[in-house]
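Rule-based calculations on the coordinates, nothing more; no lab input. Please read these numbers as outputs of a predicted model, since none were measured by experiment. Cβ atoms are built from the backbone, for glycine too; each structure is taken alone.
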Structure I
Amino acid sequence: MLILADTGILLRLVDPAEPLRPPIEGKVIGTLAEHAATRPNWRKLVVTHQVRGKQVHDARLAASMIAHGITHILTLNGADFARYPQLTVIDPTDTP
């Protein structure tokens, strides 16, 4: 399964002393290439979910994930992605 890690997670990965550093196991892959379906997906998400302001950036990330078939996102900002039913949010601070 591919899991996308948002910027907040990636910044914490580089600092071993970071208290919120997630325990990542497995292979970390680079960036996603632009996909032809990203822009139409983005527009649909913004219109459907009435996304405004800074959250349009999260909508673009969600659109790219959907275009690439990635269903899980590792983030500390789960509420920002909760509106997208296609995505499963993984928050490393949640306790099972």
Structure II
Amino acid sequence: MTLPSPLQIKYVKLNQIVALCSLILLSGMTAMAQSQQMEEKLMALKQNQATNKQKLAQYTWQETETISVKGSVKDTKVYIFLPTRTVATTVRKRDR
């Protein structure tokens, strides 16, 4: 059995260093690609939040309150909830 020459040892070490550097470089590139994907997802999320906020600012709903005594309707009120966080009240029907 012959021992490797100093030149062969240097060559093997050089190959190991090149392989290690290549691995580090490739893992860094993968991390950058993942980072870019995360940035794109974050931007899409922020865009969706802005769109939802605009839609919510236009959202209104209506509630109707009916008061009846022994089956007879005495009062009916309609509450309209506006996007400005205010309530508009209208009286539809009042029986006495």
On relative contact order in percent (Cα under 8 Å, 6 or more apart), which of the structures labelled I, II is highest?
I
The value -10500 for helix-only ellipticity at 222 nm (-39500 (n - 2.57) for each DSSP H run of 4 or more, over all residues; to 500), derived from one of I, II, belongs to structure I
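For FRET efficiency 1/(1 + (r/R0)^6) of positions 39 and 55 (r between Cβ atoms, R0 = 25 Å, to 0.05), which of I, II scores largest?
Working: I: 0.90; II: 0.50.
Answer by largest value of FRET efficiency 1/(1 + (r/R0)^6) of positions 39 and 55 (r between Cβ atoms, R0 = 25 Å, to 0.05): I.
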Output the label of whichever structure in I, II has the greatest value of Cα Rg over 2.2 N^0.38 Å.
II
Where is Rg/Rh (Cα atoms, Kirkwood Rh), for residues 31-70 alone largest, in which of I, II?
II
Just checking, which of I, II has the largest value of FRET efficiency 1/(1 + (r/R0)^6) of positions 15 and 79 (r between Cβ atoms, R0 = 25 Å, to 0.05)?
I
